[in-house]
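Below, each structure is written out as structure tokens.
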Structure 1
Amino acid sequence: MSFNLIITVAGIGILVGVLASVLNQSGRSEMAQGVTIMGVIVVLYIVVQSISELFTLVKSVFNLY
């Protein structure tokens, strides 16, 4: 796992947290919930790509398939 991945996920988390907080304070809780869900989806997409790269690396190291 690279340090870049950790910083990216943390940055997205901070950005989503700030946006959700601002939207909640302005009375738009539904939109804040949508922003939070979209943030989770983006982070999951990034993590799944990294796990896929890891599995590809493991397959090539052990000559699987």
Structure 2
Amino acid sequence: MNIFKIFTDHPSSVNETYFEHMFIALGFSLRLAYASFAALVHSIFPFLFTKTASDKIKELYDKINAR
């Protein structure tokens, strides 16, 4: 199997280039890290970030389903 094909098959299947897919996935990753941090803080201080993580997850869900 061609090494280039391994890296481009999936992005091509969603009509993106390798770099478009990389940056979109990176954006999702950073947003999930933010949601994770908010949930961590909320677990210790339940009066902080009361809806932040769930709102971010809903937003990402909507973005994924719109693709």
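The table for this structure:
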{"quantity": "Which entry (1, 2) yields the derived value 27 for relative contact order in percent (Cα under 8 Å, 6 or more apart)", "calculated": "1"}
{"quantity": "Test item: distance in nm of label points 7 Å out along Cα→Cβ at positions 14 and 46 calculated as 3.6, pick one of 1, 2", "calculated": "2"}
{"quantity": "Structure with the greatest value (metric volume of the Cα convex hull per residue in Å³, set 1, 2)", "calculated": "2"}
{"quantity": "Identity of the structure behind -31000 (criterion: helix-only ellipticity at 222 nm (-39500 (n - 2.57) for each DSSP H run of 4 or more, over all residues; to 500), calculated), options 1, 2", "calculated": "1"}
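FYI, it's all coordinate maths here, none of it is from the lab. Everything numeric in this text was worked out from a predicted model, so none of it was measured. Cβ atoms are built from the backbone, for glycine too; each structure is taken alone.
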